[in-house]
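Take a look at these structures.
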Structure I
Amino acid sequence: MASSAPLSSAPGTRPRVILASQSPRRRELLALIGIAHEVRPADVDESVHPDEAPVPHCERLARDKAHTLAVQHPDAVVIGSDTIVVIDGDILGKPGDRAEAIAMITRLSGRTHTVFTAVAVAHGGVTLSGVESVSVTFRPLDAEQIAAYVDTGEPMDKAGAYGIQGFGATNVERIDGDYFAVMGLPLGRMVGLLRDLGFSYAFGPLTVADSGAR
């Protein structure tokens, strides 16, 4: 599949990369590994389809985000991602208000939940994707601690009403899986997908791979 994607530049050149997300965490993670990129959030419907399970839902949204921007910018490599928090089979999205945030954290307190993060990469009419699953266990929190955390404002724009890279790190007892997936972008899986699509990452800028190396 990867060899069928027409590359926009000669081997060794740096492709234009677009992150189809407004998440500052995902921007920071791409910058962390040296991939220069533009930010262009994708306008997609993020509602759950009837009878849609959490993993297919998450992967569909990541693919929709990447594909939407790839159609608009066919010269670019587009990265899309989506993160959901699931407990008791229920998807916890971003809280709508303080009360909902408190309810979410109360539900997670002292329990293990699953974070699913899907990543999709698109270029040349091809979209590749995958999903990371991470188990996260919260330490027990009392009502005062939960209210104090919510009042920091950190939970309000995050799935499951917490961020592991901020104050919310102190709520977490342990994680089993990819830490960066919990932050919102599974870097190892993303790099693997980019390689499958015909690009090379050598601990720095992304480049077009030599066809003989793919």
Structure II
Amino acid sequence: MHPSALILIADGTEEMEFTITYDTLVRAGVATTSAFVPEQDTPSSESPPFAKGSRGINIMPDQYLNHDCGPDRYDLLVVPGGAKGADTMSKQPSVQQLVRDYYDKKMVGMICAGSLAALRSGLPRQPLTSHPSVRKDLEKGMSCRRVSNDFDYSEEPVVVSGNLVTSRGPGTAFPFALTLVEQLCGADKRAQVQKPMVFPPGTPF
């Protein structure tokens, strides 16, 4: 059976982080679905609207986020960045619960401001990274938390910590997506997907 992935999207999601990750997973044969997260945490079975990305590009999600989006159905949950979109997602209790469930049972990927979901979902202390613009928010959030857990912040392009994979921004979307492929499908599949993308010689991933 092929692995599967659920990628969240909201108004304000960073388009490159969403589309590059989605596309790369599909190239690897991962059954990939996008789920729209509305600003109000209300599940719906209706067809979702276009998500208006952080640069104004409209993207049509596959479905709304609903109760059938847990780790019993998918192997990977991806939380992309984009300040507004990441804020909408990471503040919602339903998304926070999903992050905890996937972290416990499967795998979670977060990129850019999407890493705020690790903090707001209460994941345990471990290495992670994010877009530089939210580093202070993460550090401030860590110092104000009632529990002692915080994170070991890294400036590496991609950080793998057990079931959590984090990355920095649009410029690291390719290595982030390829790392997710490797985690789900193995190093051989990553190499198979990466080669026909024709990255310039010397690309450091």
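2.1 is what came out when distance in nm of label points 7 Å out along Cα→Cβ at positions 117 and 181 was calculated for one structure; which of I, II is it? Attributed to the structure labelled II. Once relative contact order in percent (Cα under 8 Å, 6 or more apart) is computed for every structure in I, II, the highest value turns out to be that of I. For which of I, II does semi-axes √(5λ) of the Cα gyration tensor in Å, calculated from the coordinates, equal 23, 21, 17? Of the structures listed, the value fits II. Distance in nm of label points 7 Å out along Cα→Cβ at positions 61 and 93 was computed and gave 1.9; which structure, I, II, did it come from? Only one of I, II returns 1.9 for distance in nm of label points 7 Å out along Cα→Cβ at positions 61 and 93, namely II.
Read-outs throughout are calculated quantities, based only on the coordinates presented, and are distinct from any laboratory measurement. These numbers come from a predicted model, not from an experiment. Cβ atoms are built from the backbone, for glycine too; each structure is taken alone.
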